[in-house]
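Chemist: Got some structures for you, see below.
Rule-based calculations on the coordinates, nothing more; no lab input. The shown structure was predicted, so the numbers you read here are calculated from the model rather than taken from an experiment. Cβ atoms are built from the backbone, for glycine too; each structure is taken alone.
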Structure P
Amino acid sequence: MKRMRVLCGVVVVLSMATSGVMTAQAPSATTQADSPVATFANSTPWEYGALVQGGVGLEQRTNFSFFLVGGHLGKVLTPQLGTGRFRGNVEYSVEVFPFWQSYTPTFQRIRCTGVNVGCSAPYTVGGTYTGVSITPIQVRWNFTHGTRFMPWVEAAGGVVWTNHKYPAVGDLDPTDPTQTGPAADTSVWNFTPQGGVGFHYFLKPRRSVDFSVNGVHISSASLGDKNPGVNVSLQMSVGYTWWK
């Protein structure tokens with residue numbers, strides 16, 4: 001519950017900030033009729049693009065950082081719904097990051113077969129983790145009252161695989177089996193529920209640059225023996241999108 005409250009709090013604050021952007025961009029009816037946003041407001045286009053994403057951990061993970069490179073594919077599912085500044089449409093999309101890295105502190109640990117029995121020599125864990133991430137469920141509400149700015153709010157869920165069990169755990173205490181015992185390890189698979197806000201800015205009728213800020217939670221859901229996870233990270237992305 002604490003994790004979800006933190007994540008929801010980040011999304012609410014960011015949503016309020018986005019609402020301010022929307023208000024500043026409210027166009028006249030004549031301008032809106034000729035705007036790139038109005039072109040897609042009552043249609044159901046495809047959009048695809050490339051993006052770069054990076055961020056940092058929060059709470060107990062402020063010494064964690066992230067860098068991702070990938071692509072985005074989305075489909076608007078509905079015509080424009082509602083009225084006023086909150087009118088918009090629903091979009092479903094998928095993001096794939098074939099390059100995913102997390103940079104974490106390094107430290108020494110040992111592994112024992114029992115309490116103070118059969119312990120290894122100290123070795124280093126942590127450091128740079130490389131992997132692949134996919135977000136197959138991403139639902140957006142696109143606000144369509146603008147001219148060139150089209151803000152959105154989104155909720156999403158994904159999974160990440162890393163080349164080593166993430167994040168690292170353990171210490172040098174042979175009497176603590178929770179940190180040095182045979183079951184003191186995590187998982188190479190983690191889930192990434194997330195939510196945030198962003199916007200498209202149309203440079204051309206079918207081309208936009210994109211910015212977003214997401215709160216991302218990373219957890220193995222106890223697929224490993226231990227699940228320390230990353231309660232919340234704040235990640236920002238910049239991208240370029242083609243619209244069909």
Structure Q
Amino acid sequence: MDELPHGTYHSFRLPDGREIRGQADTFERLKALHLPEDLSGLDVLDIGSHEGFYSFECERRGAKSVVAADKITWEMFPEHRTTFDTMHGIFDSDVEVVVSSVEDLVESLDGKQSDLTLFLGVLYHAPDPFEYLRIVKQVSKGLVVIETVVDFLDVDLPVLAYYPGDTYNGDTTNVTAPNIPALRAMMEDAGFHDIEIFEPHEKHRIHQLHANAAVYPRSLVSKLRSRLLKPTISGRVVVHARAD
């Protein structure tokens with residue numbers, strides 16, 4: 001499309017039926033979220049809206065109101081905000097924009113809580129993931145849907161992976177990821193209940209621990225591999241939980 005010369009990250013289906021295929025297959029990712037088909041009467045908050053696919057989808061499903069909140073992505077990659085604004089116009093959307101970091105979200109929303117909160121692809125960028133979960137709880141009063149990277153899927157004890165530099169996927173904004181027991185425990189301690197963690201919709205058996213010898217001395221890598229007996233497994237999961 002002429003309006004989007006830089007391409008997109010999200011994929012979109014236009015009102016005339018045409019599709020824009022971005023780097024991410026958001027149509028497939030949407031299926032993994034298990035969102036209700038009918039969102040009539042619900043106030044929705046999309047934290048880390050990025051290019052807005054999920055915000056616009058919630059609006060399409062009949063949400064009473066949708067707030068798209070982001071800041072870091074839009075500041076670091078202005079082209080993603082351009083895509084959001086362009087699609088907002090194409091869809092003739094009423095989605096409200098709130099420019100806010102997660103840390104400032106409670107104040108930015110003036111204490112408003114949402115019936116459905118989406119927190120997709122954000123947690124593993126958090127320098128303090130537990131604090132981020134507490135903030136998500138504060139701005140929510142119903143269903144919360146989280147999609148995130150998890151690591152050490154083959155470890156039963158609650159553990160957290162920390163990624164110095166660009167050691168996870170070559171991206172310095174990827175900071176940390178819990179395994180599933182740690183994710184559940186953090187969510188419980190943050191005040192969530194009725195927590196349902198779906199089976200990972202992605203799995204990767206090569207942990208980035210081996211990728212940067214300058215960060216991880218070979219002797220340490222060897223010791224860890226020997227201790228774990230096999231490469232750790234990372235992946236992505238979707239979580240449904242209640243905040244009311």
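Chemist: Given that helix-only ellipticity at 222 nm (-39500 (n - 2.57) for each DSSP H run of 4 or more, over all residues; to 500), derived from a single structure, equals -4500, which label among P, Q identifies that structure?
Modeler: Derived from the structure labelled P.
Chemist: For relative contact order in percent (Cα under 8 Å, 6 or more apart), which of P, Q scores largest?
Modeler: Going through P, Q one by one, relative contact order in percent (Cα under 8 Å, 6 or more apart) peaks for structure P.
Chemist: Ok, one more. The value 19.6 for mean count of other Cβ atoms within 10 Å over residues 111-118 was derived from one model only; which of P, Q is it? Each step should come with its number before you reach the end.
Modeler: Values: P: 13.4; Q: 19.6.
Traced to structure Q.
Chemist: Another question about this same structure. When distance in nm of label points 7 Å out along Cα→Cβ at positions 103 and 127 is computed for each of P, Q, which one produces 1.5?
Modeler: Matching structure: P.
Chemist: In terms of FRET efficiency 1/(1 + (r/R0)^6) of positions 39 and 175 (r between Cβ atoms, R0 = 30 Å, to 0.05), which of structures P, Q is highest? If you can, show how the numbers build up before the last one.
Modeler: Working: P: 0.00; Q: 0.45.
Top value of FRET efficiency 1/(1 + (r/R0)^6) of positions 39 and 175 (r between Cβ atoms, R0 = 30 Å, to 0.05), among P, Q, belongs to structure Q.
Chemist: Given a value of 18.5, 58 for Rg and Dmax of the Cα atoms in Å, calculated from one of P, Q, which structure does it belong to? Provide the component values of the computation, followed by the final result.
Modeler: Details: P: 21.4, 78; Q: 18.5, 58.
Of the options listed, only Q reproduces it.
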